[in-house]
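Multiple structures are listed underneath, in structure tokens.
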Structure 1
Amino acid sequence: MKTVNIPEEKINSFFKKTQEEAEAFGYHLNPDEEFTKELLESILINQDRYGYGACPCRLASGVKEEDLDIICPCDYRDPDLVEYGACYCGLYISGEVLSGEKKLTSIPERRPGPDQRLTVKQSSQKEIITSLSLPVWRCKVCGYLCAREEPPETCPICKVGKERFERFM
């Protein structure tokens, strides 16, 4: 049950802003406007509650440093879009899903458990990185670099498709 009442005007304004930003950066919001606005309202509630817009589908700790990975758009959005066609909460969908080329399926939780996150944080502070754990992709049009399993569906800088990326490292 929601404990914070967000004015409809604020939700509509946030919806419009989020939709414009998503499209400008090559992403797509879920076309179910009622569903999308409910998710955005929950992000606004988390913003009021915690001071940051945590993903509405995950339990935030209330400590921003512990939740940086789930502040919307979360760290798991792009891998979920590539693999499943939507992010975990369903706010963002891929172009393939939007066009009907790909059907939505259930999306498993990608976020490590609290103990694993703590271990990763502690070990990353102690180790010197000597090799990359992910491939680095380069947009052949604008030179944008990203380290992840697959290139993004659309370059966030110049908006070209993933076919314009090459493995850089």
Structure 2
Amino acid sequence: MTIDLHPNIDENLVQILEEVADPEIPVLTVMDMGVIREAVARDGVVYIKLTPTYSGCPAMDVISDDLTAAFKKHGMEARVELVLAPAWTTDWMSEAGKRKMEAYGIAPPLEETADKDALLGNARIVKCTNCGSTNTRLLSQFGSTACKALFQCDDCQEPFDYFKCLK
């Protein structure tokens, strides 16, 4: 199945969607994360389809409420529907979002094979967000949230989160 990386989003709604931050990574918007699959205005109501990054992601309720509030602030009613299929993938994240994530201190996801090598300890390829070294190692399969792993840099000794690749 081919996934449309440019979902059905009315261009005149993008600015409002970009006001809504991911509550777990506040430097990223829902557009950076690629969790908005559809946002269309019909008969005075904005209909939004939202896909969670992980099944059971606790941020979805907050994001849904924040989307509703953002559109209300602009005088629009929004109805948010959670959509589980197709499942979200890190491929849906914007490149700008990945750069913001790294600047914030979370290593962005690698491609699938590299991700597995890094998480299994077979390769030192996750770049430290503090000093840029790839002389890093996995400390824990889970970081501050289930979608992240905890790494440490052996050069600068700083711990940091790595956002896991999902396909």
Worksheet item: Among the shown structures 1, 2, from which was the value -6500 of helix-only ellipticity at 222 nm (-39500 (n - 2.57) for each DSSP H run of 4 or more, over all residues; to 500) calculated?
Response: 2
Worksheet item: Out of 1, 2, which structure matches 26, 17, 7 when semi-axes √(5λ) of the Cα gyration tensor in Å, for residues 76-115 alone is calculated?
Response: 2
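Identify the structure, out of 1, 2, from whose coordinates Cα extents along the principal axes in Å was calculated to give 56, 34, 25. Spell out each step's value before the answer.
Numbers: 1: 48, 41, 28; 2: 56, 34, 25.
Answer by label: 2.
Bear in mind these aren't lab numbers, they're just calculated from the coordinates by the rules spelled out. None of these values were measured; they are calculated from a predicted model.
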